[in-house]
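The structures come next, written out as structure tokens.
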Structure 1
Amino acid sequence: MDFNGDLSLKVDVHPLVKLLWESGVQYEAKVIESYQRDHSEKSFRAIDPEKPASEALAKETLKAMQDGIDIIYQGVLISGNKLGRPDLLLKTPGSSSLGAHHYYPMDIKLTRIDATWDDGNEKVPIEQFWQIYFYGELLEHVQGKRPEKGYIYKTKSRILPIPLYKAPKNYEWSVNQLENYLQGNAFGAEPTINSNCGLCDWKDSCRSWADEKQDISLVYYVGQAMKLGLNQLGIRSIEDLAAQDPDYLTRKVIELKNQGFFWNAMPADLPAKSVVRAKIHLSKKPVIHNPITFPDAEKEIHYDIEDDPTQDFVYLHGALLIEKGKEPKYYAFFAEHRDEERTITEHLFDFFNQHPDATVYHYSDYEKTTLKRLISKHQLDSTSYERLFGKNGTAIDLYKIVTENTDWPLTSYGVKAICKFLGFQWDASDAGGAASIVWMNEYLSGHTSMKEKILRYNEDDCRATSFLKNELIKMQNHTNDV
């Protein structure tokens, strides 16, 4: 988009993206300092990290490689129209055009591991896998030998090997697409609206295009892989999708899966569900497919977490206690400092134990998985967790209720998208998990007024889950009346 799009349509860079840039630079500097200290016996050369990549720096990098420098920081690799700048190039034995040695790439990543490629011990996002593989291709051109592995540096104890002998899924297609964009051949290149759009500079431009075209990616769960497959069948708009016979579409999707489209683990009923969702999208009215019931409890707790995954830091557990005949009361277990994460989690479990008869509600699996990680991280007692979130836990995930029993004329089934559709409003106009992370970092930097904003946002999140639960009951009652 930066090469072929109308730059006037870009929005300002999101504050969280700026924060991630700054945090990444600071973390990388600390890692490099530590890495040099731990390998002080090895030669080290930095290739002008402050300067942008260029042919001159690529020549300087090649000279360092030919000289056999053990550790090369911010080297520049160029092959034709492809350019890469791995954080580290590390020398290892093995013949190449350089002599009796060659290099493998290592990139430093700040974010917590969370995603899609598994080496048996750890997981890394597929985009990071692509990046290391790309460096491997460049090294093959520069040194005449492709390294067997590259690495992603998370911490000293978590340096993850990435195999470079086989291209990861969709890598070649993605590279070809990028080359087409750079050459100005953007014909047929279309955005796919998904959950990653929120932090992108081009989100408004892409959303306007999708709304104008009524693109099928506006239908919930129609991501890039499904969109590409449906496009092969001539299905491009929501109306196209809504007009399909579900059984016929399911058969055609199976045929295309055998040709490499879609993805192996795609749910068998997704094509038929997508037809239904397209019709609901056009109707602009949500639908309840199955009866929804909730416990008639004297107490309810609506629970929500705020955390910064880039720092592996949970800074707030929020809980809205609702008792029949009383005004709802919000409780905030807030970490004033990073070392209070354990304490606030213990206080949360104490709070749950003080209300053992309360029905606990949350939205999505995130609270459950985060609490499980905190228990392991801080060696906490898991009794309360098991009672609420364990295999037979009593906590109710409203996201599961929504996705299993309802459909909405929305692209996202997130709590904010649904509650805003139903009329709920957050106090802050820029409310969101990303904004909360920025506010917390500002608070830790001395801007104490940010605490009130963080707590207010979290309280609104808790109230939103209560609001949604009540709206689902109203919708259910209306369905029963009809």
Structure 2
Amino acid sequence: MALDVTSLLASSQQSPPLEQLLAAYRTQLSRPLDTLKQRQQQLQEQQKLLASLRTTLEALFFSAQSLTLPGAEGNFVTRKTQSSAPDTITATAQKDAVLGSSFVHVDRLARNDTLVSHRLTRTDPFGLSGLYHFELTAAGTTALVAVTLDGTEDTETALRKIATAINTTPTIGVVATVITDTPTTVRLTLTAKQTGTSAAIRFTDTDGLLAALGWSAGMFADPENRTVMTETSAGYQLGRASELNAQLRINGISLIRESNTITDALPGMTLTLLRAQQPTDPDVTLTTTVDVDTAASFLQTILDRYNSALKELNSATKGALKSYPAVRQLLRELRTLVSQQLGTGPLQVLRDIGITIEQDGTLKLSDRSRLERELIAGSERVAALFTSPGGFGERVAALLQDVIGSSGTLRTQWQLVSQRIQNLTGRIRQLESRIEQQVEQYRKEYLKLQQLYSMATAQMGILSNFALLPPGMFNG
């Protein structure tokens, strides 16, 4: 009986390709590998959540810790001052500012001293050459200025060289400016960088250069009778140096200051004078009150960080970290802490300042008016809930220290998870390598069998051809 080689070949061609067979074989071998990878993914998710949780808890920890530092109560003891004429005077208040009103009248603003040269014709030859020195004293400093002239300069060019030399001298207390006051004339002005009599401008004309500008020592010999400039002649803008100082009255008391920014007149307040008033103008009322907005904003920042930590802890205990007892314990302790007594004075619990605990455990400033009343009654009492020993800051910081520290619970757990991931990664790589070796061995065996099959098929074809020959074809 002849072999049906055609049927055999057809059957072979209908079999799955080699790569499909290898893929199926690899899938069968990879079932343990899939289990390891799934566990690796779970651990990576835990690692990610532990890192995120630690970051969130660190933000709360540092906020709580800052409440234990010296001066932390200042974040609650806040003041603000409102001016009835903010175009005339403004004021800022620190925590030690006295609550209430003060009445201010600005008689004169502090001014920068100004010295002006003669009016000189721009194109006239200046007529001096050589190296010139002079000293300028202003704003508490004396500086030596050097100017070189070559004798070819016109007046405007010479003045600009002098101005440049002054302005480029280190520690100089004035600013020099060349002003073209008419189309044909110029003047040099010196303006003190600071206000007040101590910044008044004086000079020493060592080589006679300043005399060419109309300046002489006699101009300021009497500080209260200085030479005053005119439209053409040199002099000071103000004849009396004392008029460089600010003058004001606070609650009827006269004050003189060298600056328009005054920090030592009213306790805890900085006054900024902007405009002088007429004698008949009404006094400006400065009213200092508790700055509820600033205190509430600071308090809300603390609540937000607490709430973020609580929400993330709550989510973690229901998700990838549900098997971590330390996380559940921290959640319970935080929720318990904020419901307990935090102070020993008139204010003892958070609800005393209008903070309530919501159903999910988060904190909410639900009664702002109560917070405002307590801040007005005594900001220090509100601060004590958070900044005093045994208060919110100290207790939260102590609770979190053991959790987020370098040897804390979260750090330890993160390291353990990282080690497990590393171990699993090694096992996965080994198993993947072993699977690929087995698949490659299967490939080689298959190809070898396929080669033998091809050889057998060829031999069967030859035999089939012999079977089809006529009988006796090879007889003698």
Quick check for you: by relative contact order in percent (Cα under 8 Å, 6 or more apart), which of 1, 2 is greatest? 2
When FRET efficiency 1/(1 + (r/R0)^6) of positions 125 and 429 (r between Cβ atoms, R0 = 25 Å, to 0.05) is calculated for structures 1, 2, the one with the largest value is 1
Taking Kirkwood radius over Cα pairs in Å as the quantity of interest, name the structure among 1, 2 where it is greatest. 2
Looking at structures 1, 2, which one was FRET efficiency 1/(1 + (r/R0)^6) of positions 109 and 365 (r between Cβ atoms, R0 = 25 Å, to 0.05) calculated from, given that it came out as 0.60? 1
Answer label among 1, 2 for the case where mean count of other Cβ atoms within 10 Å over residues 173-180, calculated from the coordinates, equals 18.1: 2
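Every read-out reported here was derived from the displayed coordinates using simple, explicitly stated rules and does not represent laboratory data. Just so we're clear, the structure is a prediction, and the values are computed from it rather than from any experiment. Cβ atoms are built from the backbone, for glycine too; each structure is taken alone.
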